[in-house]
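Listed next: structures, encoded as structure tokens.
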Structure P
Amino acid sequence: MTTRPVTRRTAVLGITAAAATLGRPHVVRAQSTGRIVVVGGGFGGAACARALKRAQADLQVILIEPNAVFTSCPFSNEVIAGLREIEAQQFGHDKLAAEGITVISQAVTTIAPEQRSVLTADGVALPFDRIVLSPGIDFHFDALPGYDETTSEKMPHAWKAGAQTLLLRRQLEAMDDGGTVAIAIPANPSRCPPAPYERASLIAHYLKTRKPRSKVLILDAKDNFSQQRLFEKAWKELYGDMIERIGLSQGGRVTSVDPSTKTIVTEFGTYTPDVANVIPPQRAGHIAEVAGAVDATGWCPINPVTFESKLVENVHVIGDACLGGGIPKSASAASAQGKACAAAIVSLLAGRAPEAPRLTGVCYNTVAPGYGFSLADNYQPKGDIFAEVEGGATSPVDAPRELRAREAADAEHWFQTITADTFG
């Protein structure tokens, strides 16, 4: 079999498919050949719902998402650095509804896989044939003493885009010149592993242009990270000694925080920055735990061919919440998984064996306006996980500035393409 190499211009958005039924309280009955409920309206869930409906028009597809407006994490680092407004990150689900998908703006409180029923916060029970969970991440607060929801109002994580994004931006704007911004980065697995380093870069750009005597301090629970050589070269070229990184072996792992003094404690030291961006350890979104799909790792083991949970029947899990192996927790991966899951469900409803998917994950990073680079890889099922296969591409370390500028433009084009494909 020949494979087509992934280029940085082919930001993969997919595959296609469909499926669906269940019952209780205000029970809504199925009116089609099947009913699929999708929980979570981000890149994975919305892509899955749309692919289901487009693959089989007579399926009843229900998308349940409590937020009427979805705020995108990709490109939210530019909002923090004052390069973009939050409105450019926000998308509704009206176009999905126009395609015949039922969109319910409610939280899910209960999932009963054996009864094939889901209960929403307003007391409506929906029957389903299959349910797809795309809940993203929640935070593992127990793993970081001193950090909780209240703490995040003083030491924002900004790892769920929206109010936290704007809070961190305001803190940067209020900081005096000569201050220190600390970014505490957890160990993997976590959402979008390169994103904290992009954030450090763009904050450094903001400081260089507005508060040049300031500094960015990275406290890292890892020694190595994705695209490290590209980031470090860019930091040296653009920011000199403005960014300092302390890795795991140098004592960079954060062990606790004290919000009353804005203190960050690591294995080898204590820091009291002017702005503390603390990204806590993560786990699958809470509703996956409600469904019984989360194991001791805090994530959801799946069959990588069908995305079916290994713990509960009739449940599929996609996006950041699943144990994906080599495939990153990113928007492009979630979108590709959503479409592949839809294809698998359509096959299962028709009594056919699903084909093993081949997915592509692409990750763009912008370290300054007009300066970007990327990594794209292909993934296929191998055992219980996704494994990397040939055909990937990454930006060269020693590239001319013209290529960096093209890749920054490619990043913006990728964002416009994936958001239009998902929500537009």
Structure Q
Amino acid sequence: MKAEIIAVGTELLLGDIVNTNAQYLAKELAQLGITVHYQSVVGDNPARLTECVKQAKSRSDILLFSGGLGPTEDDLTKETVAAAFGDTLVFDAAQMEKIESFFKRTGRPMAPNNRKQAMIPAHGKKIENDNGTAPGVIFADGTQYAILMPGPPKELKPMFEARVKPFLKSLCGGAIVSISMREFGIGESHLETIVKPFLDDTNPTTALYAKDGEVLLRITAKAESTLQAQSICAARADEVQAALGAFYYGRDVDGLEEVVVPLLAQKQLQIATAESCTGGLLSSRITNVSGASSVFSFGCCTYANIAKEKAIGVSHATLQQFGAVSSQTAGEMAAGVAKAASAHIGVGITGIAGPTGGTPEKPVGLVYIGVYYNQKVYIKKITEGERGRAHVRWMATQNALDMVRRLLQGLPCAEDVQIFCAGEPADINRHTKSSI
């Protein structure tokens, strides 16, 4: 089935509001095995909205709308789509009672134009809204459907999950299951060459999505039952995982931290962090995961050199000779914070996030990451360039978490990771390079 997403609202065209609904709906439809061929944004103008609906109806089976269901005069989505689908709107007393009850509960006066939200399709279907006054509606014309949902995400998402998704599943027939697989340390084009044998299959389907610093791969299968679809997905995911090796890090997770924290808990290990340019972002990501209190013992933001020396024992000589942004300092930060916290693993991050502070020798985007584990220090240098402060900081934490993840899983380090024997923090620079 082919779907089209249409967002209604002049504020979207003006850039006053970011169209997050389209992203959410596209992802949800993909998991249902429904292909989205087009997305549109149209203002609150009857003529242009009518033209948009007619064009969408000429090429798509399902039209999903967000916005334009409010009580004001320019909220005309419902009336416009009803006309295009040969339906009319009728007053729903039960819906009006619900709207009045909402205003009474909130202690706000109800304007007369809220009556407009009680108008529902004569032949279509009302979709209950548990989080607002505007119900969603469904119009049908043969095998074509228009599904209208309110614009606020806090209303649209619960409505879609609870009521629209089951309706769409009934149209698709059978069961559809998706598995998401996340990869780090490999670009989308390289990953595509590895999984190319799977990309042309229709059941299950395999699709790639580039994310910030990683790639998401989604496998979707359709079968007569959920169990069968799950089995098809799992079998393909196993094949893909074997092909990707150490680049793959997790199924149906939102980030590397959701893999690292359970691994630490499983191995009963403690981790500590010392951060400079990331300013606590790494510790924040770790502690965002439920159960982090059992594995995260200590984190410090050692922005200034004096903090690096006093809090975690970085050598003054190291800072003088090599500078704060150096592999030597990152290594001493990692070993020093592990010692200070009596933790099994220590992570140190130091770099230049920008947009200022760079030099020809140490440009913006240069970051050194150190991980101390089992009497060894692992050092990685990344150069993200002038891609924005937030990006540099994010990628530093991504690389740090991936280094920890590989060590815990017994996987080989990335090719650009240097490994040193280490004793006390001050001794790191005097030890020779080693291997795992």
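What follows is calculated from the coordinates using simple rules that are stated; it is not laboratory data. Because the structure is predicted, anything quoted here is derived from the model rather than measured. Cβ atoms are built from the backbone, for glycine too; each structure is taken alone.
Given structures P, Q, which gives the highest value for distance in nm of label points 7 Å out along Cα→Cβ at positions 152 and 232?
Details: P: 3.2; Q: 4.0.
For this comparison of distance in nm of label points 7 Å out along Cα→Cβ at positions 152 and 232, the top structure is Q.
Work out which structure the value -0.37, -0.93, -1.00 belongs to, where log10 I(q)/I(0) by the Debye sum over Cα atoms at q = 0.06, 0.11, 0.12 Å⁻¹ was derived from one of P, Q. Spell out each step's value before the answer.
Working: P: -0.24, -0.81, -0.96; Q: -0.37, -0.93, -1.00.
Derived from Q, not from the others.
If we compute mean count of other Cβ atoms within 10 Å over residues 312-319 for structures P, Q, which one ends up with the highest value?
Working: P: 25.5; Q: 19.5.
Structure P comes out on top.
Who wins on mean count of other Cβ atoms within 10 Å over residues 288-295 among P, Q, i.e. which is largest? Kindly include the intermediate steps, with their values, before the conclusion.
Working: P: 21.5; Q: 14.6.
The maximum falls on structure P.
Can you tell which of P, Q yields -11500 when helix-only ellipticity at 222 nm (-39500 (n - 2.57) for each DSSP H run of 4 or more, over all residues; to 500) is derived from it?
Numbers: P: -8000; Q: -11500.
Checking each candidate, the match is Q.
Quick one: distance in nm of label points 7 Å out along Cα→Cβ at positions 128 and 344 came out at 1.4 when computed from one of P, Q, so which one is it? Intermediate results must be reported in sequence, preceding the final value.
Working: P: 1.4; Q: 4.9.
Checking each candidate, the match is P.
Work out which structure the value 13.6 belongs to, where mean count of other Cβ atoms within 10 Å over residues 168-175 was derived from one of P, Q.
On the way: P: 17.6; Q: 13.6.
Corresponding structure: Q.
Which of the displayed structures (P, Q) returns the greatest value of mean count of other Cβ atoms within 10 Å over residues 272-279 on calculation?
Numbers: P: 22.1; Q: 26.2.
Sorting by mean count of other Cβ atoms within 10 Å over residues 272-279 in descending order puts Q first.
If relative contact order in percent (Cα under 8 Å, 6 or more apart) comes out at 9 when worked out from the coordinates, which of P, Q was used?
Details: P: 22; Q: 9.
Computing relative contact order in percent (Cα under 8 Å, 6 or more apart) on every structure in P, Q gives 9 only for Q.
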